[in-house]
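Presented below are the structures under discussion, each in the form of structure tokens.
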Structure I
Amino acid sequence: MWDRVREWFRERKEKLDLFDETYADRQDNPLYLLGQIVYFSWIAVVVSGILLMIWYEPTTHGAYNSILRIQREIPFGWLIRGVHKYGADMLIIAITLRIYRMYFLGEYKRPHELSWMILFASLVLAMISGLTGYLLIWNQRAFWAAKVVLTVAVYLDELPLIGQTRFGSAIAFAFLGGPAEGQGTLTRFYAIHFGISALLLIATEVYFIFTRRRRFVLSPTALVILCLMLVVTSYVFPAEMGRRADPNRTPLPILSDWYFLALYQYVKYTPPLWAGLGPGLLIAYGMLVPFLDRSKGRRPSERPFFTVVGVMALVYFLVFTALIMFNIAVIGRDPHVVLLLTAATLVVGLVLELRYRRRQKLAEAAAPRPAPRPAPARAAAG
């Protein structure tokens, strides 16, 4: 058994591709620049984050003022903070688009399962890092957004077996550092935000050292364009400050960064049990999809069920985000509609999958089989 596991990892390690560095000859296709954009934006976030640490004060009394000082008084502080914010947005967008590219083109199939799993895990870590970094501003929006996300962990207590251990509440308490958001929360989020970046930076450097691959295969023109995008965006749309956090005043609606808005709407729609279980199931599906998809083809038409699931996930993300942004959801009606649509979509995907497999079997059965080779003539007995 262990020999098979080692062989599995050896084969996947040889084909490991974290930043599309093996697609250097396909830079004319923007889809194969996404991995390099991930690496570029991440380096921009790390460098700008280190600079921000020079002036940032991780206390509930000084965090907001230190960010305000960086934004208004420190030379080019607005640019450093803008690069950090919009670089993080670019990072998550690039990871998400690369995930969808690999998903719909079947690039997660053998022998690229490990590359897919690392990429999907990096999206989860990037979102966690984004959430923890968001709170460091210590403004109203970040304060209450973090509170909503941590409430999702408490919903795990609704599970039949896990609930008895109060596992969800323990997770929330560990992040909060106490019964409510305060200095303990800020300290923990600051440590997590820095720790994720540090560990990923070390792991990435080890990867490049052992594989001896080039870090950047982007053309100079592409690098200049990406840098200009961050600078211009930071200048035209300065990173907002918002109001200082006030635990006694709840803003309505409670909104987080754009990549968490769909989750917020999902939590509104679902009972506590599924509010806590749903995100975990989604992450599990994403990590295990290379092993769930046993089809031989890579094109979307050759994997109908998984294509339907991918399209459904994208549509739900966009629709849920729009619903909470414009506050147009009808909580009493929408959950039933969403449930029916989800069930109907999955049934359609399953039917299409079964029909495709049936056609494949019929085509294989109707295909002419090669004629058997004639047996070699035996030598006559002397």
Structure II
Amino acid sequence: MAGRTGAAQRPGNARRADDGMKLHRRAVRLDGRTCTVIGLRPGTAVRFGTNRFHGTWHVLSDRHGARVLGRMLWGLSYQARPGTVLVVDRPFLVPTPFDADPPDPVVLVPGWCTPFGRRAARDLARRLPLRAAPDGTVRWRTHGLDAALREEPDWERDSWRWAESGRVERTHGLIVLAPATPREARLWGLGAARLDPSGRFGMDYTFLGEWDHSVPGEIQVFRDFHRDVGRARRARAEILARPDAPSDAADLRPLIWRRHGAIGRGRSRLVRNCRPLGRRDAEALEAAGVPTLDSLAAHGPVEAYLLLRGRAARRVDEDLLWTLEAAVTGAAPRDVAPARRAELLSELATRTKRPPRAPGR
């Protein structure tokens, strides 16, 4: 049917980031050749931003986005036939979480078997967003990634990539991530999938490409990615609404950054104003010495859950655990992935000396 973009995800699959996740496939003519373009399915609960800072192209997201991107890069390493590329385009793109600058589509290219020059980038950019119905659905296989994630990181082995020569560049409005070898694709994918912004600084990152006084690319994730995007949008709108708003981006961005910081330091950082948390739970957190989202993140959802369980006059269940995780990550409680729920229950079982059980629906 003309104009269709394909069937949307079922709600239960929208946040899947595991082996065999479903992606859409389309045949597209690029630079005179028929290529296979793989993309996310409508309804997939993931968002990315892009920007350039200090000479490095960044792909920005939250922890879930990094896991999805890691799966895509790892699966890319198994591509042996030329002509396959992966595309992240609207509606999976959002403005940057710093100043709400518009994002660029992201293209993943297996550099060892698929040439992707300026003419191919031009042809693809002209066709985006891909609105026609897909030609089919593929199961994106990532054999070995889960085992690699269970291993302790070997930073000397995984991070020093001088022998690799993958490229990260912007061409015709596309951010192109092109690992040079299957090994490099797996390194990039593993680095992305390991990112965890739940620590003290609320941020984590991994470099892409060969070091030459700087790196060409970086994947960066933020604990408050979605909230920061919202604040950046609000800050940009408020600055642009001023009659004296500068037209030059170099003058505009610092004003947005300052307004963004002022918004972030305000009431939006208090647990009492966090949408997923109910009033009683927020008041109990404040009474337990957890008044802000930063302090909640420092404690972690499991410790906060135990604090509330010890203080609550009512019975608390695992739904509260998902709510606390959502408050930390900026997601909705229903969007906490099954794998993450299992991790939380396992940590809770360790803390309480009880055997872990499967998460409820």
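Read-outs: derived from the displayed coordinates by stated rules, not from any lab. Everything numeric here is computed off the predicted structure, so don't read it as measured data. Cβ atoms are built from the backbone, for glycine too; each structure is taken alone.
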Calculated from one of I, II, distance in nm of label points 7 Å out along Cα→Cβ at positions 22 and 126 reads 2.0, and the structure in question is I
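Taking helix-only ellipticity at 222 nm (-39500 (n - 2.57) for each DSSP H run of 4 or more, over all residues; to 500) from the coordinates of each of I, II, which one would give -23000?
I
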Percent of Cα pairs over 31 Å apart: greatest across I, II for structure I
Comparing FRET efficiency 1/(1 + (r/R0)^6) of positions 302 and 334 (r between Cβ atoms, R0 = 41 Å, to 0.05) across structures I, II, the largest value goes to II
Value 16.8, calculated as Kirkwood radius over Cα pairs in Å, for residues 38-229 alone from one of I, II, is from structure II
For mean count of other Cβ atoms within 10 Å over residues 182-189, structure among I, II ranking highest is II
Computing Rg/Rh (Cα atoms, Kirkwood Rh), for residues 118-237 alone for each of I, II, the value 1.01 comes from structure II
